[in-house]
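Here, each number is a calculation from the coordinates, and none is a lab measurement. Just so you know, these numbers come straight off a predicted model, no measurement behind them. Cβ atoms are built from the backbone, for glycine too; each structure is taken alone.
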Structure 1
Amino acid sequence: MSFDWLQIAKEIQSIAQAGLAYSENKFDIDRYQRLRKLSISILKKYTGAPVEKIRDMFASEEGYQTPKVDVRGVIFRKGKILMVREALDGKWTLPGGWADVGFSPFEIAEKEVFEEAGIKVTPERLLAVFDKMKHSHPPDIYHVYKLFILCKDSGQHVKPGMETTAADWFSRNEIPELSELRITHEQINIMFGFYDHPGKDVICD
């Protein structure tokens, strides 16, 4: 029998975090801290991330643990999709990033596109909500929901931002090397499916 140890570690971490947030009994707190250490050890083995990085990520989380939200803007121009090259890994993705507290999903999409590609856009509709673990991304410490939001192009000239080194338009047959932690070829193809069929229903995992 095989086990999805990465997913098990995430669930252990979630239980430990909730326990640490709501427990008052010293012995229970000790047990939840031990669970957190176990989850960190498993995550290190299956993601390769340093223990210190994993511990710091978990230490910043408080209260009941929920999935993180990644918002991506989807913009087309003359049959091509807007992509940006990430400064962190030199690979390409749709403009976007973590949702910020105090902003709606549409506001995040608009803000991220401007910050990463230098153009003003108008968010129009939600295209898809994906559970990252159900797609072919590399292993990730977090459980992530990915929102893809169609935005109206303003026709402005694109330019990179502080976290990107390039921004450009690509047809479906010339997609560059992808930052697979952020986007997959399957997801890009799904977005082009919405371009081909504008009335297509929202997709949700």
Structure 2
Amino acid sequence: MELAGAPYRLESIAYLPNEPLSDKIGHLNPWGQVPVLVLDDGTVMTELAAILAYLAQVEPGLRDGPHLWIDSDPLFLRWSVFLCVNAYEGILRRTYPKRFCVTQGDEVADQAMIASVTEAAEARTHAAFQCLEQGLGKGGFILGARMSACDVLLAMLCAWHKERPDLPGCAAITAHVARHPVVQPIWHKNFETRLSHKWHRDA
């Protein structure tokens, strides 16, 4: 929203890792996930790929602004959905494996099951990034020579995935986004204490 120059009001939610969000945002999103976008007419939107696609239709700054462009609608839709379905979901499984383990009542999943889910999620997530790495545009960004909202999404997810030597294109995009003058203070606020690699200031 900042890069698009679009007006908005942010409502942050205070919560602890592994704490369910359903009690805090269930009235807006019964699935208990953020982000949630509430439009001026009260319509509630969830699912990040859907939110990005909608904003691309209504916010000129997201399509052809001073910071963001969309050169190809098909590629924009392809990769934004791909990132959310494959990379984002894989990261969730790796980070919160207990959520994806079968349990009996209150019985906690055994460590072998948790380790298996974590290992599988890690491998699948990395495979998703490798697939995207091969599909990067010749200009260095996902859609080509200019940065789009897809690159911002990639940067967030790639930073969570951590830097890998076989993903130089993804790493370059992440560094570019994190150090962008509009993004840098937001990145610092959200990730300075949460990520070991300081993408927004590491050379």
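Table for the structure above
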| quantity | calculated |
| --- | --- |
| Label whose coordinates, when mean count of other Cβ atoms within 10 Å over residues 85-92 is calculated, return 15.6 (choices 1, 2) | 1 |
| Comparison of 1, 2 - label where relative contact order in percent (Cα under 8 Å, 6 or more apart) is highest | 1 |
| With distance in nm of label points 7 Å out along Cα→Cβ at positions 37 and 117 derived as 3.0, matching label from 1, 2 | 2 |
| Label whose coordinates, when helix-only ellipticity at 222 nm (-39500 (n - 2.57) for each DSSP H run of 4 or more, over all residues; to 500) is calculated, return -12000 (choices 1, 2) | 1 |
